[in-house]
1. For which of the structures P, Q does the calculation of distance in nm of label points 7 Å out along Cα→Cβ at positions 156 and 516 return 5.1?
2. One of P, Q was used to calculate FRET efficiency 1/(1 + (r/R0)^6) of positions 228 and 276 (r between Cβ atoms, R0 = 41 Å, to 0.05), giving 0.35; which?
3. Thinking only about mean count of other Cβ atoms within 10 Å over residues 20-27, which of P, Q has the largest value?
4. From P, Q, which structure was distance in nm of label points 7 Å out along Cα→Cβ at positions 172 and 364 = 6.4 calculated on?
5. To test your reading of the models, identify which of P, Q gives 49, 26, 20 for semi-axes √(5λ) of the Cα gyration tensor in Å when calculated.
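What follows is calculated from the coordinates using simple rules that are stated; it is not laboratory data. Fair warning: this is a prediction, and the values are worked out from it, not measured in the lab. Cβ atoms are built from the backbone, for glycine too; each structure is taken alone.
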Structure P
Amino acid sequence: MPHEPQPQAPDELDAEAVRTWSSLALAALGRAREDIDAINVYPVADADTGTNLYLTAESADRGLTEAFPGVTDGTGATSLSEAVRAWAHGALVGARGNSGTILAQLLRGVADVLGAEQAEQADRAEHGGLLARALTRAAEEAYAAVAHPVEGTMLTVAGAAARAGEAAGAAAGTAVDVARAAYDGARAALAETPGQLAALGRAGVVDAGGCGLVVVFGALWQALSGQEPAAEPVRGRAVPVPRPPDPCAQEDDGPAYEVIYLLEASEAAVGELRERLDGLGDSLVVVGGDGLWNVHVHVDDPGAAVEAGVVAGRPYRIRITHFGDERRRARGERAQRAVVAVVPGEGLAGLCAEAGATTVLVRPGELPAAAELLDAVRRAHAREVVLLPGGAELRAAAAAAAEQARAEGVRVAVIPTRSAVQGLAALAVHDPEGSFDEDVVAMTAAAGATRYGELAVAERQSFTSAGICQAGDVLGLIDGDVAVIGAGLTETAEAVLDRMLGSGGELVTLVLGPDVPDAVAERLEAYVQHGHLAVDTVTYRGGRYSAPLLIGVE
């Protein structure tokens, strides 16, 4: 049952205050979400800023609840440090979009101050100055996280709130005084944003992210004072400029994809990653610390953005979104047809995204649930969806997701692909302009006509259909069964290719794992060309989490 937040004793900064702030912020963002979405024109007019802020706040609140259940029902006690850090961590791992990522870093800045040992020992008289320092740190860290800060955005609102709170704290104000000053400073700064950013001025709106941040500061003041903010959080009116009939329809020349992922990496590696991603696109925001980061960037080459993360560390929870789909959603439109592909490897995810598919990444031993597949179908935002599960073990989850999507009015077809190479073959013949039935038949035929092979390394002695293997042996699988047991990757791959091409073929697809050198691909391509002159070969990098080698023969 959802927790009903109760106002705190004035000026009391403790775990209960964090819990109340979190609950009130989530509820207020839920009420304001659609209105914030409606004024979202910068940096991309995709009408999702309110939704992204809400989902980020929801993840933050969930992180607090799961880490310390007693905080939400009043039966358990925990420290201010533990609560605020759990809250910030929840925001980091669930941050959505540009605005949500910045909000996560703001909460981390708050946690850096309120989570310190001296904050726990501060008496009530010191809470005003403590909160002021937390808001200042939050604004500083948010600015530092954005590669190229732009004024007239939520960064401006955060900075104004921090300065106002700092002034109140310097005047020996209480925590309530600081919170109220920060809230008023944020509202005043928000009203000025249309005059600071041309895109806002042309549309006649205030900054959407800043509007959401005002809601969060209002929740802080309410949590500490018990007074509910006015329904209209903006003080004053936006600059009165003519608004185009449909600002979201104005296509800009920016990058085509939004890429977001969590990354386990060192601070030094993240510094190099920032430089690399900054050269690939824009709207770069990297937040986090202590080995865990949330990376957000807009690019034309999503595969390169993901590969940059692979070089830096271990990326996961990768989300790649095409802005064409988002702009259609912003105008209340659905695409006629979309493809959702489940793929084992970041490189494959980028490759499929470039082909227009919405992707779901599979990590070894962590198969996506039906809910994750359903979320991908919803993100595709189309009337018709072709789902490529990429493995027999995902067939049940795909069927369940499809059934739920159909109940929501989406026409869904599940093509029983059993390997990523079959998915690539199906995607290659996808025709979004043709009829749904014809497209599904063609994609199913292409997948079915593709024999698939895979190379893996045996982890232990085992009985297989090709005999007994020992730990460390290279296993060559064809259509899911072990067909070859070898000692080396290249030699085993050649034996698998001989068997697969024995019944004919026109095209060989090779997908190399992250640790397989280019020389192996060159040798296999030469091997195919020498023995089968009429067969073409294409090679891709599967990226991290992909098998050592996938083979497709069409």
Structure Q
Amino acid sequence: MNARVRGGLARVLRTLGTTVLHVAHGGSRDDADIGDLVIHDPVDDLAPPPHALVLGVGLADPEDIARLLDDLGGHDAVALVVRDPVPADPALAAAAESSGVGVLGLARGASWVQVAAMLRAVLAEGDVGADGAETLGGTLSGDLFAVANAIAALIDAPVTIEDRRCRVLAFSGRQQEADASRVETILGRQVPEYLERQLTTRGILRDLYRGEGLVTVPPLHDVHEDLTLPRVAVAVRAGDEAIGSIWAAVREPLTPQRARALRDAAKVVALHLLRLRAGADVEHRLRADLVSTALEGRAGAREALSRLGLAGRPVVVLALALRDDATDAGASSPGPDADLATERERLADAFAMHLGAVHPHSAAALLGDVAYGLVPVQQRGGDEGALRVAAGFLDRVGPRSNAVIGVGPVGQDAADLTHARSGADRALRVLRAGGRGRRMARFTDVHAEALLLDLRELAAARGDEPTGTLARLAAYDRERGTNLVATLGAHLDAFGDIAAAAAAVHVHPNTFRYRLRRLAEVGGIDLDDPEARFAAMLHLRVLPPHGPL
């Protein structure tokens, strides 16, 4: 979706101050509205849109940065963000001046994903399908960064606005006037665990959310055992529900006038948070409907893609879900449905944030138990790029999530998306069923396995059972306690290599040869006949007598 931004680089720097970003080299387009937020990918030769703010993830070499600045200058980019320390190189400074593209330094410790989300919030990206802007308390509806700066001006102290989980929703400028723990909070977008633990054990959070007035927080110990600045906090309430809080770092007690201003500000923040909550609910539902319409190829598919900002672009469909063994394990735990639903929503939200950070025009939505992502790609090698996107997300969430991602083929237009979704779904089915331990796969890589799954489902639906050779071997094994079915499977899997097959079932090669002769007699199969071997192998995969191999 195209971002409807309101403001340029000056607004970004004014809002975030020097806590997160600082100007290393000025550019000539600092006053221009930022047209889009783009992450530079050295593998994809994709031109950024005009007036883009480009995140140079992984860039450190001065020559690479200077070369990219020259290229971005030809596309009228506003600025390039690179990780601190920005190289002090004359050629880099000359490239910034000649290209007109500014260079910003990103503070060490700040996550690129968090910075991307923060910048989008500062640039006030509109809701899907929103027609216009509203104001609450004199500021743009939902623009918490502007609200935080207004509060900071009223009470003359840097502030943060946080949710009930101590996650930072917005912050004011002048954070450098606070302390190291506040900077750590801003960079991590979360109150550090050691501070949150002190706030909890001392009953400060309890008093904050149970009371109506201001709570004074004495100095706490930071990670270096130094004392933090005192804080003054007030809960943000919507009726009887506490939905967040405002925290001010102060060097001296607030005057009565400033204390009253902070209490009054909490009411304004409540309106903004409620507006954001309502807008997020509406946007989630609308986005899910647009993604669903596009994927199902209904009459409004082209319009849905247009509203998502994906019209006329080749798109790859990603399908994210939990493995079947993860859902089976949850079935035996208390409240399995609620736990699984929460986990799916958490993963879907993280998936949408990751895709948004990787490509500003991507779209994602949770449909049933599968989260679908639509990622615009290049004409050639698009599924390779999508595979890298999937790998990046799975690396971030880690193996404990039991999440898997199926990657469909490239859809050239709205008419192709139904086929692209089918490919992603079929790849996902293979991965959810086991998929040899893989966490992601393209449909083209698992096509044969998907066909076997189709055959298994067809056989199960018709109630088919093993017959012929496999039925005779299975009956013999049950009556005599032998392992002829396993012997046949090992022989076929090893392409007739007796030593390898014997090792697979942990017997001596001579014993294995005896079992082969016996299974040929009992099962009535000629192992020298390739048609018989293929039929047996297919039978073992589709209707295994002892469950799937």
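1. Computed on structure P.
2. Value 0.35 for FRET efficiency 1/(1 + (r/R0)^6) of positions 228 and 276 (r between Cβ atoms, R0 = 41 Å, to 0.05) corresponds to P out of P, Q.
3. P
4. Here the read-out was taken from P.
5. P
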